[in-house]
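No value in this document is a laboratory result; all are computed from the given coordinates. Just so it is clear, the model here is predicted, and its values are computed rather than measured. Cβ atoms are built from the backbone, for glycine too; each structure is taken alone.
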Structure P
């Protein structure tokens, strides 16, 4: 696909120049493999939303090389894109990451490699971010059934820092249902970010707590096994929207023992809720 855009000489270029992007990183990240240092910010930016001189050109899955039928000075806005809930058909500009801006001089047949970076925008709120690193003593989770296993801090399998959480299941401890301890007020545009690694499937959802009513447990997604640490962005809007202006919320995780898998284990790190500041 050839991308036309108005720069200095609109439509005069018959031979394209090329823009190449192989990765979209977080500012100042230098670590490559886990365990990452505590100041590392994990991302899973899969797409670049590309605009030239304010005109939207398209969405490109990283890595890519895009031919552009323009010459001369051009201003590029490159927005980091994600897969909502890890679904390929649900791609958006992540609203909490900054765009990357760069001015380039395009020359026919020239390939220009760009290495965009991003960071969180200002005026946003993080909830659960500190306990969600599992670096401090204590737990962010409570058990619904006291006989169920809980999430434990451990150092065997860590994404970042010195600790992550693990949930271990066996034939006796064969199910779990965990919720964060504190009831939360969440606006509609809340995302849940986390890193996970697991050899069994498990579920994540929201508990809706309305005054005087029995809490309502609503599943958002089932996460499937992954051999490597994976970052995911979960859009909580559909579940928060089922509450009202006075509702409180908790995040829950639940799952069951898989007798076909030896040593059932779920590892979690960097759990945090992200949303705009309240008015």
Structure Q
């Protein structure tokens, strides 16, 4: 049974990702409208009613905009931490669960480890997701690659990671100076250059695919993000890594972990585990 990852859309106007295994379909964030997420799922021949769970990374609107309506319309449980629930302020989700940081949650074979990353929202989450066919690292809004994040990504096979802006384009951006400073700060968004530095210095040996997420329409150009990433991979001799760009407007290429990683060994978890009720 295939494990498939598809970023349905990513950027400042809305983020949503589908992770599928067997009969389990999990959405990470629903930052596009319920109607738009449903439309994109249906274009992929995925019935919105088949969604098993929603994982929310943080309370900003570009990650939560359609989550409440989607959960209520299709009866889908939402999982996030108490800090995110408190900041989001939504209280009428039919089935809501609180995650604990650094405690594994098993959703029918998709094992999510939430951990806190640096961003200007309460308890912004990254995920280390252990699947039957490989390990996924997920961090789409991250101001700085901390040592904890680097360690969480070290043994991953697929990374979905922010490449938000080009430093020079942000410098001459029409945004207010305070906004530019927030974006460039350690609690803001990751630049192409910062991602390139991570690749050259810290990319794990098992990574086979980099999915570049949350590209700014104003302060980045897809070609710049792509070239920056590929040059960093070339600098460290990593011709074995595929690069996938995401878009705000349409789903990105689906990553089939079984095809990408046909000979990878079984994976261990080695940490606390919580079995929460599951839809």
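Structural remarks
- Mean count of other Cβ atoms within 10 Å over residues 109-116 derived as 13.5 - corresponding label from P, Q: P
- Structure from which 0 was derived, helix-only ellipticity at 222 nm (-39500 (n - 2.57) for each DSSP H run of 4 or more, over all residues; to 500), options P, Q: P
- For the set P, Q, ranking by distance in nm of label points 7 Å out along Cα→Cβ at positions 61 and 237 places Q highest.
- Each of P, Q could give mean projected area of the Cα convex hull in nm², for residues 181-252 alone, but the derived value 5.0 comes from P.
- Entry that produces 150 once volume of the Cα convex hull per residue in Å³ is calculated, selected from P, Q: P
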